[in-house]
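What follows draws every value from the coordinates through simple rules; no lab data is involved. It should be emphasised that the depicted structure is a prediction, and the values quoted were computed from it without experimental measurement.
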Structure 1
Amino acid sequence: MKINSSRPLTYDQRTLMKKYGQRQLEMSPQEFLAKWELSYKEIAMICRRSLSAVKKWFSEGENSRQAGEYSRLRLGIADWLLEHAEELSKSFLGDLFKD
């Protein structure tokens, strides 16, 4: 259903969305921590999860848990942002994280 106030996409925007839809953005907490020097507390903040939940992702045994799709996606997006932070304009980053 099309909403009357929606904006049409340009060819470049459609291409971008197609590439976004095909890209695997998920990243496991273990992969993320191996790549970036962050604390469990910082990973919890990125994933919007409790510190105890994050600790379970890295524990072994019966208390061990797998990170869910939402958390893996947030880590994948955070990885992409960290990889491309210098390329992204300050204006874009400012707009992205307005309070």
Structure 2
Amino acid sequence: MAHGIVHRPAKPWTATVHSLLRHLLAAGLPVPEPLSLDDAVETVRWVLGEAGQDCWPHQLGLAGVASAGHLLRRVYEATRTWEPPPDAVWAVPESERSAARRG
């Protein structure tokens, strides 16, 4: 990462993820901004903050739980209006997603 820009290997589903990220950004959510995508590399703008296990201490109090719940609700509302591109590719194959829905 340099100057708040992240370059990482692109996967078959990266274009689909970029579509969702652009939609979430338009809704005002704090997500990485897709900057470019070629066959091998995706480039996104870094979002300042903590991630992974470093986030858990923020969730210990009522304010942290309320904040996480508010953010989750915003993501839910924004994704309700997202239309995946017709050529969407998913990281989890349809057969596995279907099996998970059946339980």
Structure 3
Amino acid sequence: MGRSRHQLLDDALEMSRRMAQHGDAGEWDDVIALEPERRQLLEQAFATHAPADELVADRVRAILDLDRRLMARSTEARDRIAAEIGRTAKARKASDAYRSASR
């Protein structure tokens, strides 16, 4: 017999915690590696049309909270990278201008 919805959601919640921890540490490759397995757990948990009980609702809320945390960290990382790219592009332009002026 397969795992129950509660077991699947417990596993997905634990995986979500691990993903959030990796995101907090900037370990994005690890987040990406865990996501397909977590998605599969969630798909299995909701493959049935059985009504959700309070435990299911609690697990889903916790997973969504962790996802919001992970999204916030990914947005911060994206913004840092974009700023660095902007600084690099600006430095390159300045260097190119200097080289052009010195010829």
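A value of -13000 was computed for helix-only ellipticity at 222 nm (-39500 (n - 2.57) for each DSSP H run of 4 or more, over all residues; to 500); which of 1, 2, 3 is the source structure?
Value -13000 for helix-only ellipticity at 222 nm (-39500 (n - 2.57) for each DSSP H run of 4 or more, over all residues; to 500) corresponds to 2 out of 1, 2, 3.
Thinking of 1, 2, 3, which structure, once Cα extents along the principal axes in Å is computed, gives back 77, 23, 22?
3
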